[in-house]
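What follows is a set of structures for review.
No lab work stands behind these numbers, since they all come straight from the coordinates. Everything numeric in this text was worked out from a predicted model, so none of it was measured. Cβ atoms are built from the backbone, for glycine too; each structure is taken alone.
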Structure P
Amino acid sequence: MLSKRIISCLDVRDGKLAKSINFVDTRDIGDPVEQARNYYEQGLDELVFYDITASSENRNIMLDVVSRVAEQVFIPFSVGGGLRTVEDCSRVLLAGAEKVNLNTAAVKNPDLITDASRAFGAQAVVLSMDVLKTKATSYIPSGYEIVINGGRTPTGMDALLWARRGEELGAGELVINSIDTDGTKKGFEIQLTRMISDAVNIPIIASGGGGKLEHLYEALTEGHADAVLVASMLHYGEFTVSNIKEYLLGRGIKVRYRKEAHG
């Protein structure tokens, strides 16, 4: 049985760590570089960095912030936001990232997934999906729709079909972020995560809604997720990475431990 991963997300706006609820009411809450170092020292498995306004503002990602975060962590580091070309992806990897997160640009140009996968390997390409629950139609049979531009633009695309296509195009893993549960701390969208996990053969990261330790256990078991992405639980100091891992281990979930981790 593979170890389940604990991943945290740094949503960055104007160089500052930010947090929202349902992708609105975004507030600045700290320094992303300082938090990255803190989470690494606590034993975090992976870190995700999103420049949350790069796509909607049609600008490039803030490479200086990416580079400063990369200097503080020695774990897999994934970066997304404003990546439109293979060249954009290359610059991020050269700045210290190990993986690129493709979202809006991949929806607009699906060939970007394939091109990036061929250039850097599937293991370096993550397809990040922002998903909104909606009424099932002939266009959206699963009842879950893909939304882009930081949750601002509905696409009419079915999330399940897009997940399958993303795998076919060369993505190495998927982040399934529920807009409905994002920042609510009421639990992950278990039905969505399980549905997509059962339909693809690449790792699934559950994102959006973690507030209690039980929520993480549910996502990893009932939701069939390979990893959970936590933000608010760590950002506001309610839990540490050690708290999370000790709880999951106590419930029979295999997790990773680093000898040098503390906190």
Structure Q
Amino acid sequence: MYQVPQIVAILNLTQDSFSDGGRYLAPESAIEHAHQLTRDGADILELGPASSHPDAQPVSAEAQIARLGPVLAAFEDATIPISIDATNSEVIRFALRSKAAMLNDVRGFGDVSLYPELAEASASLVVVHSLLARERAVREVASVEEVLDSIDRFFGTRLDELVRAGVQEDRLIVDPGMGFFLGSNERASLAVLRGIDALHRRYGRPVFISVSRKSFLQKITGRPLEEIGAATLAAELFAVTQGAYYIRTHEPRPLRDALAVLRLLEEED
């Protein structure tokens, strides 16, 4: 029987996110959608003030913080935990001051100057692997073997660095990356999904998976972005059966419904 995952709902406060850029840039739209995501079954609400796709434009720390402020204020007294998807060090510091329950850094917390502050905080840290450890995904071509080796080398080093800096190990969550974070070879994402249980056993930390609307699903299905909802759900459910503890998704409702059905089907009579 699989572990029932925590559903992390994506709220992009961005101009150029690949699937919903500009839709929730206005605070009123963002707050309204945030409430809808909670009604749809999100366990955690993740706010992203800057896009990480390969063609995204840089966004200053000041602009990112300005995007986050109104939504954080609207949910100040809410019970749903807030995660902040940030890689800029000043934005991470703002997130720490804002008492975010979780921080998600696509560079995997590579700024060692932040380590004393991370050690003193209580937020969970989603340590994300990416092939070239940049702020945005890449279109590099890499073999499956190269990607898997990169994941092992990255977590073998970065988790140890964070623990030695004073971060409690039970706050660390591993995200192996998906889609362009693993380069342009769609088979790399498939191999990583198949290896979720091995990743968990190797490092002893919960695994965080984000396949929602990723480009590798478009390549596999031949469908445009707006038509890969079914492919997303299939990949998310597979990740759950392999032991993923966190699923980051744009659409929590279909995932929540599918998990309810799957759970009943797996129950013994």
Structure R
Amino acid sequence: MDQVLGIGSYSTVRLAKNNSTNELVAAKIVNKELHKSEYDKELHALNKLQHKNIIRLVGSSEGTNTQENVLFLEYIPFPTLFQHIQRNGCLPEEDALFVMVELTEAVAFMHQRSVTHMDIKPDNVAFDETNRRLVIFDFGLSMSVDHSNPSSCVFVGSPLYMSPQVLLRERYNPFYAEVWSLGITFYEILVGTSPFYGCSSVDELCERMLFEDCVSIPAHIPSYFKHLLDKMLVWDPPKRIKIDNLLCLLADLFHPSN
């Protein structure tokens, strides 16, 4: 098989078959000289993360006589959340809440295992609307984070989803930064577009990020979702809701007490 499933900034993904099981897999091919760091990060992260909402690592191959390393991943035949929003607009409330819960559970699981994805966005989330399944993928920018000293100054991620501190190249807590990225993703799920739609450059985005009210939440958003976003998209990182508290808040929405 030689079907190209996708081409990213550091890899090409092709459809392949596991000859021992006949299972279709996604072969993520990485140039080991140019992008060994991304390969190593993804391999390390996925070896630690076995979760229903995180892409499954099937195996890996580190070429000795070639310039390519390969990650064999679970084959995901459904579109990304970004593609779904592009085609259908914002998600209905019930679907939005389902996606939020599933995403938050997966991110909380990562954080418990000292991993941050660092590029959470709708384009890195596969969404099967029919079978109600959601899968986070693309861990090439992930970090191993020490809970006793969660600090970084690495400029990493996609600008529209970076927390202000990452975008402005300040030292930041990766766990807090990930909650912001998750909040921007939730905003897109509810509104159908980015809160920073129209920014034509990173410089313009940085100028907006200097202000604490840089994200304006539309008035038509239901009050309980607005309450959620207000707690996630807080400019000051320590005041941002923690991932475990976010899970509790979502649980109250998803399974309200009588």
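The table below lists the values:
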quantity: Entry that produces 3.4 once distance in nm of label points 7 Å out along Cα→Cβ at positions 47 and 215 is calculated, selected from P, Q, R; calculated: R
quantity: For 17.4, 56 (Rg and Dmax of the Cα atoms in Å, calculated) the corresponding structure among P, Q, R; calculated: Q
quantity: Computed -13000 for helix-only ellipticity at 222 nm (-39500 (n - 2.57) for each DSSP H run of 4 or more, over all residues; to 500) - originating structure among P, Q, R; calculated: Q
